[in-house]
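Trainee: I've put the structures underneath this note.
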Structure I
Amino acid sequence: MENTPEHKIEKTTNSFFKDKLNIIAVLIITFAILIRLYYLFMAANQPLWWDEAELMLQAKHIAFNTPDTGLFPYREPLLPLFWALLFKIGANEFVIRFFQFIFSITSIFFIYLLAKEIFDKKTALISTAFLSVFYLHIFYSLRFMSEAPTLAFVTMGVYFFWKGYISNKSYKHLILSGLAISVGFLMYYAVAFMGLIIGLFLLITERIKLFKSRHFWVWILTMFVLVIPYVINSLITLGTPLPRLSAVGMGFSLAQTTQLSAWNSYLALFPTYLGMILLPIFLIGFIYYLFNLIIGFDLLLKHHHEDLKKQFFMFLWIIIPIIILTYIAIKTAGHGEDRYLILIFPAVFLISARFILKMSEYLDKIKTWIGVLFIIFIVMSVGFFQFVQNDNLVKNKLNSYSQIQMAGLWIKENSNPIDTVISNSVPQNTYYSERATYFDATDPQKAISEYKPRYLVWSIFEASGSPNSEFSKYLIANQKDLQVINAYFADAAQQQPMLYIFLTNFTSS
């Protein structure tokens, strides 16, 4: 009986749970699941923002051939394709949000695995605990956006790379790494920078012998197998091999003021990201790594110093995105959104965890258990800060853009499929109303004359909703010819208008 499969499984399970650190890991991941489920149900019906609407509109267009006005054609295709498949088999918004939740938990699981693979189990526990409560990760996991998949594929890509190239030479793991990075890239372009980070790391640490490694070429070719068809299709349909980079180029040409990087904007966000307890820990740990790399760079190059290699990889993981991913703001120099840098935070939390453990070891020399209490205090304090940060953010944004959602659904019920709409919230209105929606911020009269809309929709949410915009001026100048047929307000007294729907004389029904 002792050699039966059931006995072996039971023996392995008992052995696993005898390790207290394994039990803690299970508790952390369980907590991550529960907190995300709590917010998932809270935010199940929250309205879509502009970027969300573009992605979901593309999915809806693929699945049901609804109008595609408002799409940004330079976005990566795989996420909307995946959602379209879910729509096709009968899924609703909640089901798609649930898959975002799955991506989010995948990140938690793989940061634990990669931290354990690169460093040790204690580092894995602390860094996993930080990502479990990280407000940026939780908040954007509730949105129809690419941040949750990005972090999932980044952590998978790094884990399989490290296991398949650094820890031992394994074609299987390198293929999985290449697939994770390429699939992630087809969901959001920033994942490709993980490939750049890994490639630069290998080039500097292995130099010329890298190109003699079959394992390296297997990793490279695995990524190209999926990316090349996308490049070819982009060349045929959009005239550019990498649409997102082409869009950046157009942004440079349109921008009145540009700068090479918005790094200063992102550095200013770090107190918000980490709070005043974790921030100094990370900064000291990062400076410590940087100092080690500066004084020991020759050891890194000549003697393949394993600890320095790990520090160097973490350094590249953080610094490359800050230099490249923060490239510019298109219209406003130095503009940046907090979510753009989400892919660096596994490394941020790993560096922080390593320095916390170093401080804990020092404190344990003074008196036993002080180090453990210190770790518990830091983790609990960071967790409390992140929880409050996330709770406030989720609840404050829960009903944002609700007026656009309600207006779009009202238009759907009070129009025909052939009717058109002019709205300054184009993708949201197209998504909710399922009516072709257009807008021209500089010449609204031209768009109205060309598309002959049944409704004009003005909302305060976009820059074109300001009193000095051309759209607002047009509405004021032509108010005698327009009938306000519906309106939405921010207050019960109806003193703060958020959105107006105007009926025109172009009715097609």
Structure II
Amino acid sequence: MTSSGTAGAQPVGQSTPQQAEVLQYLDKHHINEVLNILINKLVQSQTNDPCGFLAKEFSKRASPPTITRLQGREILDSRGNPTVECDVYATVEGEEKLVSRSGAPSGASTGSNEARELRDKNANRYLGKGCLTAAENITKGLSAAVKGMDARSFKETDAAIIKADGTQLKEKVGGNAITAASFALAEAASILTRNELFVYFNAVFKGQDPSDYKPTDKLKMPRPMVNILNGGKHAGSDLQIQEFMIVPKAGLFKDTLRMCTEVYHHLGKILVDKKGPSAKNLGDEGGYAPLLSSPEETLSLIEEAVGKAGYKVGEDIFLALDCASSEFYKDGNYEVEKGKHLSTDEMIQYYLNLKSKHPALISIEDGLDEKDYVGWQKLTKTFKEKYPEFMLVGDDLYTTNTELIKKGVAEKWANALLLKVNQIGSISEAMEAAKMIFNDKGNVIVSHRSGETPSAIIADLAVGIGAQFIKTGSTARGERVAKYNRLLVIEEMLQQQGLLNVPLMRTQ
């Protein structure tokens, strides 16, 4: 008779069906083999944090993080207008997580060849500027395009969203949707490869594998071009020229930023003393927006501020203009000052006169209309003969578009590019534009837009691609300062790692 205590017992040496299933699962995934390897590595490491060590090692062996979905939404930019934001969700170590979030900036003065922002045009919402459709295009169309892709492979995911639109100017999905997604996907890739974003961009720009990338060459910081006084569409004065900028001499970024900030505050005091308290009001990009009408008077006021700050114009601090001349070009003439209509040749002479009176002027952006190609050739040739290092910068002229840049390089339209990602849509396309200018030995200025978000991604982009300059507004307004503060952090990291390319002092 069998006792009740042994009824149903398994024979010795045999496993239950449940145990067999467990063993089969462990064998299928080579768990015992992995455990043996990791335990041996753990013992050899003699770490004081064995669980942390094992967590990191297991993470390396986890399945690749794959994108599950993108989520778009309508948010506000720094001017209070709608723009779009994108969230990236991915399966990371077995569960869905929100990996990154970023938004698209928006410009005020835009070139005709820029990627098309998609606006709802519903007059009952945000004066017709709503972006619900663009946000929905992220959530549905772009999400489907990247679903299941390795979230660490930014070049591939960027290519997928570009293909999903299929038009050069991003007219189907919307340039704002593409830019928000491109920014967010880049940030996700850097996070999941455990790279700083500027390091990730450097790897992609050099064609290296970001997953196992360590910079070997030293990286340089861009020189800031600080919009200290606003005109044109960024302000409400009679000044037609859109931006009056100061450019510090080459040096450590933390020093150049301090110099520009000191000049900025001294200019504010001078404007209040000479023009009254309202002269200290700010424009869209944080620069002062006083009621001035003459570029001559404006440059003189800035030069005075440089001196008050204890610096020398043309040695410590230089001057630059963003004319945005397409905004005051009509019927073959430029109204550079109210009531003063000039031909192309007269405009070139106008700029030469400004340079003669203000020798510290080293750069003119969009000096002529975006389609005045013959004029651009004359402008660039004339300045090159007289001032070989002077920068003639194409913004509306090029709109970060490789097709236009290819033609412009061949025909010598300009010698520098203002790089704005949202002009072309994606980061990868903007990188190709930068390469074309670098190959032509030109300068690249990575730029913000007048309608910005708190994202500092362009700071990382400028360092990652080795841009000579960055334009991100004045040293005021949180969305502008965020970029400068990020650059301070990047410079500090590069110094600590011995990877900072400290620039030589230059006279220009």
Structure III
Amino acid sequence: MELASVLWPLSLYFNARSVAKFLIDWHGFRATRNFVETAYGGRADWPSVGELARDPQAPYFLLVVAAFEEPEIVRTLRALLAVHYREDRIRVAVITKAEEDRLPRPEMQASTAELVRRFRASLPASQRNRLFHLVLPGPGRKADQLNWALRPEFLQEAFGRSLDPRRLFVGVSDADSYPDPDLCRWVAHRLRESRDSAAFQGVPLALGNFDRLPTRGRICAIQQSGIFIRVCIARLLNEGRRVELSARLARTPAVGRWLASAFDFSMRRSHICLGHNQLTRFDVLSEIGGYPPAGTTEDSTLGYALGARGLLLEPAPLLELVDLPETPEQVMRQNARWYLGAVDDAGFLWRAWREHPTAYNFAQFLRHLLNRVIEWPAALLVFPAVGYLGWRLAWDYPHEPWSFYAGIGLPLLSIALTLWVGGVVTTAAIARFEPLLPVQTDLRPRGFVERVLRVIRCQTYWVLSTRGTWKVLWAALRGTRYQAAKTDRTGKRPAESAKIRFQGVAE
């Protein structure tokens, strides 16, 4: 068998797959955009704070932030305290580490814990009573910090009473988050429609520090935000429909179980938790043992744990801003950490399938292994190579018109869709969200050159992230494990020009 006869269909497959991916991404943008804009258009129908104060069934909220070496933690705490909800049923907890107090960073004027203590002391009594500061006494990562806030004794102290675990939602924010002030109002509104809702994932956008990023950083911020919109949230929007269809197939007489299993294996998708702008019902967290501490990224593991137990992670339309790492090295380091988490999650999904050998669990393990563990680092080489291969091999099949035209046309169409969907559509989708952002942010390009670069350099972020995955693999090839350090924000300048669209927090 000639090598060309093997490479030819392989090239056509990858090029066709690339085209299909961009078309799916295009649909994902439209679905998420409509979901968000429709929800914000109906904001007036969400229950007001006064209405919630008269509702005995209104849920409770604990908003938690795990912080370590965060010089701008006060900014996030102001945003969380400004969330609109009845004061007796919402608490904010920031969890710092004792090790930071023992070994403070010289670049910071004070440790994160000291910054929190000073800020809390400056608040009026009503706000001070809603903000709690906890210190993780021993070593641990973000999951350990978050779980430290879930202890029964702290919940008793925070709310002053024993709570029904099904009425308490735990929301996670990053230490650089700008949440939407109506987040809890929307969840309360949603719970009136479906009391069975167990977890929500909102829409995060990496635009928190957009104004102070250079041109390449602004392009990367738009691209990372686009991934959240077209992949993460769009997948959650479709998953609810797939769950309903699987349930209907299961009720088919005689062959229902087989049909549902085949559908789950081929069409269902695993959940994606993003670690912030995320809320989970407390009884669900208790059932899975809290935030999973074993892997590098507790958020993605939490999503897989919910899916393995048949619990639906619902999309929430509320927008939240977070910062993008401000140097290429930090972007690569962030993506290396995410990839290391993907490697750890492969083991989690394998164990989940062995414990519960369902078609869904096996499909999630297989798809995760192929798409995230293998394809992520290989994509930077594979897709450009097969594009070129399609052109090269097309000339070997001039006697087969369809093969010739496919070999020439598919790579060209893939490149065109890369520029259109990755550049034009992504930028337009992010720009449409500008009036809805919780912080006033100018997303307009700085001149004609940046407008062009946003299109032709739309793959800059993807290239940087792929290089991050190879850092992990290179460490593994040398027989070591990559050390997944957090994003270093100790050298950042304060966002003095940010105009926050929430009010009511003491300055």
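All of the numbers you see were taken from the coordinates with simple rules; none came from a lab. The model shown is predicted, which means the values in this text are computed figures rather than measured ones. Cβ atoms are built from the backbone, for glycine too; each structure is taken alone.
Trainee: By the measure distance in nm of label points 7 Å out along Cα→Cβ at positions 93 and 469, tell me the structure among I, II, III with the highest figure.
Mentor: By distance in nm of label points 7 Å out along Cα→Cβ at positions 93 and 469, the leading structure of I, II, III is II.
Trainee: Something else about it: Kindly point out which one of I, II, III the value 39, 27, 23 was derived from, the read-out being semi-axes √(5λ) of the Cα gyration tensor in Å.
Mentor: Label of the originating structure: III.
Trainee: Of the structures labelled I, II, III, which one yields -17000 when helix-only ellipticity at 222 nm (-39500 (n - 2.57) for each DSSP H run of 4 or more, over all residues; to 500) is computed from its coordinates?
Mentor: III
Trainee: If FRET efficiency 1/(1 + (r/R0)^6) of positions 205 and 269 (r between Cβ atoms, R0 = 35 Å, to 0.05) is calculated from each of I, II, III, which structure is the one that comes out at 0.25?
Mentor: Corresponding structure: II.
Trainee: Just checking, which of I, II, III has the largest value of distance in nm of label points 7 Å out along Cα→Cβ at positions 45 and 485?
Mentor: Largest calculated value belongs to III.
Trainee: Continuing with the same structure: Quick one: mean count of other Cβ atoms within 10 Å over residues 101-108 came out at 12.2 when computed from one of I, II, III, so which one is it?
Mentor: Going label by label, the one that fits is III.
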